[in-house]
Structure formats: structure tokens, C-alpha cells
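Asks: Given below, in the form of C-alpha cells, are the structures.
A short reminder: the numbers here are calculations on the coordinates, not readings from a lab. Quick caveat: nothing in here was measured; it's all calculated off a predicted structure. Cβ atoms are built from the backbone, for glycine too; each structure is taken alone.
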Structure P
């Protein structure tokens, strides 16, 4: 098995990266974070001599090619993330989420990287009435975001070989607390509104969404890094825990927030129409059967964790600060 000691994480200062990188450092890896730092508040982990922070754009191939030298693995998290972000300039999203990907893979391979882990998305399935959507289900993208996520997968797999292991995971919608917090994902959105507006707006409600606690997300990445190459080479894994209707998530959030903030008024749930009809129920048996991974955390755990963070003052100005909201932030910065 190849030895992996030094890891480059693209998007390592983002939502998932800001929780993953400290975990990787804690278990003894050296880590380079390659990120634009568009969404980074001032509460990333303190400087660690084993962690290098490099400001760079995925589209700057010369810079990435130089930075990736000497690394054993690349974990590719960086992208213009979530479907709503495609309200933005289409060229921006295409250049980052699609056009930059294959050169990134080729630069990593040329630099001698032994393992490349690609964070795709379970949203590649779009809408499905199948009771259990497995990895071989047709990809039916509804937006450019999930279209490009799906199109990048074969671009990695066509370059793998005995010395370059490629593995893809399709995470469900992530929830929970991280130092670089996002509040534009379903569980996190509803919890923020419940705590700070005492009112949850549910758009639609009957859509089925798979969910994944951010700690389980980080544990999966570490597992993909450390598993035997023969078990992960050219594999695609769904990773989700609870498949819930948005209505159910709203009820869970209301119940927990009212328990945690007992002196506040009752939380109203307001329903309205939605033009977002993504709905799918993913099956994650493959990663359990192949690698033994079983999620340990629930949506309830994520809501409690967010309540803890709000009570500790870790998510200030959560309704207005654009750092928590991808589209608002990119528009404000005028990213091209």
C-alpha cells in the first residue's frame, strides 16, 4: 500500500474543509490548504507548523502545479458549491467546476500524487422516484452544478492507473457546525431561521433529501484516504445517513430549538411554493459493504451542534453576514 503523509486539500478553508483539515492534522498528516479564502472568517484553526495555507485559484494551473509537487494525496473539495450558486455568472461556474478539473487531475498525476479523492455530490441524481438510488442510477442533472459534478467523475477515472488511485464520493447534503460555517444548506438554513427569526419558511416541503452530518463527511474522507487501494480504486460511493422530507427536517428543527431555547416564543413553520424540485432517496449500502462505513451522527445531532455554536457566539450576525451564504458572498466580491 502506498504511504500517504502529505496531503493537499483544495477548498480546505471552506465549510467541510475547515473541519476536515484539523482532523487530518490531529491524526498526524501534513496538510496544504489550497483555497481562494473567499468564505473564510477569522476563526480558522490557529497556525500549525504542519499546515501550509496557500492562496490560489483552481484555474491557476501553473501555481497549482508548483504547489502540488511533493504531496502524496489530493482531496478535491473546491468548487462553486451548491445549486443556487449557478445564479451567478455561468462562465465563472463552468471555468471552475468543469474546465479546471481535468488539468488539476493531470497536474496531480504528473507531480507523483498517489491518491486523488474527488468530492462529487448526490445531487447528480436530480429527481428520482426510485425508493433507493444506488451508484449505478442514471444521472439526471437539473442544474449546471450537478451536471458538472457528474461530468467530472469520468475525467478522473480515465487517468487512474496502478500508481495513481482515484476515488469518488457523492455526499448527501451536509449539516452541522464548522469553523467556516455555511447557512445555505437545508438543515443549517432552518436552524438559523428557527433560532434567530422564530419562524421557519419551508419551500415546498415534500421533496426528499438525503442528509449527512459534517463529522461523518470528514470521517469518510479520512477512510477513503486510508483504505486499501484495491478497495477504492475507480470506485464511486454514495454517502448519506437519513433521507428525510424537508417537512420532517423542519419539525425536527422546531422541536430541538424550542427545547434548547425554552424562554423564547414558539417557532412558526410557514410553507410556500418552491421551484426547486430536486428529490431523491440515496442508498449508501455500497460504502458500508465495501469499507465498513456506517454514519454515526444524525440530523438531530447537527441541530444540537448548531444550537451549541449559536449559544457560544460562534456564528455572529448569522442573518446578514454574507460570509455564510455562497451566492451573496460571490456577488459581493464580484468574483470572475
Structure Q
């Protein structure tokens, strides 16, 4: 086995770093969705107003994309060694098509959303996942640049900024992000300079994205090139922070680990609860104009219920994945 496989088979690294980081991303995503439509919530806890700008909430989706990138190529390599190349490719095609299907079957599934975007980005990334890091870095950069050109010259009229996933065209931007995330993973797993390489790589992505902001408006809704670079750089730094806490300070949050083991089930469950328990009821004082005490009560109950599910599945050793 290669260095990447050896690293991921280490229980300490697999469970306490990646799962803890992914659990944080999913928990943050659940809270952000709940708070997104409440009128008294400050703007910095919502997506950038008008689709242009950057808030802390705009970094949540890239954090999850990075968590996919951290396991994509190692998982592909390990399965290829066990089942062969073509069976492995078919497995990943089925996985990503299933995500698109799940997205279609969720409420408002007719609108291009999270699951469809991840599924589409995964299929695109699958085309080049076996290439070396430098080649994937070049392809990811070219794809991102090409998407930005198409966005500026052709698609801006269609991509109106009403969807935080930028409709189907935006999948190219998210695919570029996933490709770059897989490159970050290679840097992180490389020995003995992996931590330093991934740190410098994150800072390079971040610096390049900030530099491009002199010419391009940053926007998650449009998946602008500078948004992709800034967010993947920032997500890399956050992940390295989690790794530092885990490896050097031995800090473990069992509940976050439990969340990180079953992100698909928890996100689906949260989505249905959010739609039917909060958005669907007609009383505005129940959700949209809820007082502070009710917001705290609802958010605590929402997260608490999902945490019980995560804890129960973890205690049973249940991990649901495609």
C-alpha cells in the first residue's frame, strides 16, 4: 500500500481528525440552514446578501467538499487494489449518480442543490482522480479559469444568484474545488513534509484568491474563481487546525466524531425536519420572526435530536454510506 492508504488506515488519523472535522462541518451546516431564514439573525450568520461577498457561513460547503477530497483518492486507490479498476470506476459512478437521485427526491429537488452538486462534481473529478497531483492541480486550475470565463461571458444571465449552488452550470466550479481538495489531500498525506506542504498550499490558494478579488467579485452563489480559491485555502487551514488539536494536544470531541461518521443520514434528516417543522408551518412567529428565546430553544432541540441520532448510530457501529 501507498503512504495515503497507510495514513487512512491508522484509526487515530481516520476517526479523530477527518471525522471530527467533517462532523464540525455538518453541525455548522445544520445550524446555518436553521438560522438562514430567521429575520432577527445578523447578516454575518447568513450567506452574503445579494449573493456577493463572503461570510463565515459561505465557508461551510467548502469545508465539506474538502472532507470529500481528503478521502476520495485514498478510497479509490484502496478499492481499485481490491476489486480492479473498472469495478471501482463503476462503484463511484453509481455512488455519485445516487447522490444526484437523492437530491431530486428531497423537498424542492427540482432545484439544483447540495446532493446534485456533489454528485456532479464527483463524476467530473472521477475522470482525473488517478492522475498525479501536479496534473490534477493543472486541470483544476484550467477548469476553474474556464468556468469563470464562461460565467462572465455567457452564463451570468442564467445564473442569477438565487441558488447557493449556482444551478447546474456551477457544478463546474464546485468540481474545480473538489479537484483542488484532492490535491490538498495529496500534500497532507505526503511524508515527511506533508503538514508543511499542505499549510503552504492552503496559504497559496488563499493568497491567490485574495489577489483575484481585485478583478472578480467574490460570490458563493456564482461560485466565482476567487471564492473557490479563498474557501479551499481557508478550509485547509481549518482542517490543519483540527489536525493540530488531535495530534499534538490530543483533543477529541466524541460527539463531533459521531456526527462525522454519518453525514449523509444526519443531513437528510435535518433537511426534512427543517422543511416540515420550521418552514412549512404558516405562523411567522414560530420561525421567520421567532423571538430570541424560541430561537435558542428550537436550535438546541434541533441539534440535540440529531446528536442523539448520531450518538445512537455510533454506539451501534452503524455507518451509512453510498
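Asks: Looking just at relative contact order in percent (Cα under 8 Å, 6 or more apart), which of the labels P, Q belongs to the structure with the highest value?
Replies: Top value of relative contact order in percent (Cα under 8 Å, 6 or more apart) goes to structure Q.
Asks: Let me ask something additional. Using distance in nm of label points 7 Å out along Cα→Cβ at positions 26 and 290 for the comparison, can you identify which of P, Q gives the largest number?
Replies: P
Asks: Given a computed value of 58, 44, 38 for Cα extents along the principal axes in Å, which structure among P, Q does it belong to?
Replies: P
Asks: Here's something else I'd like to know. For which of P, Q does distance in nm of label points 7 Å out along Cα→Cβ at positions 34 and 210, calculated from the coordinates, equal 3.3?
Replies: Checking each candidate, the match is Q.
Asks: Also, I was wondering about something else. The value -10000 for helix-only ellipticity at 222 nm (-39500 (n - 2.57) for each DSSP H run of 4 or more, over all residues; to 500) was derived from one model only; which of P, Q is it?
Replies: So the calculation was done on P.
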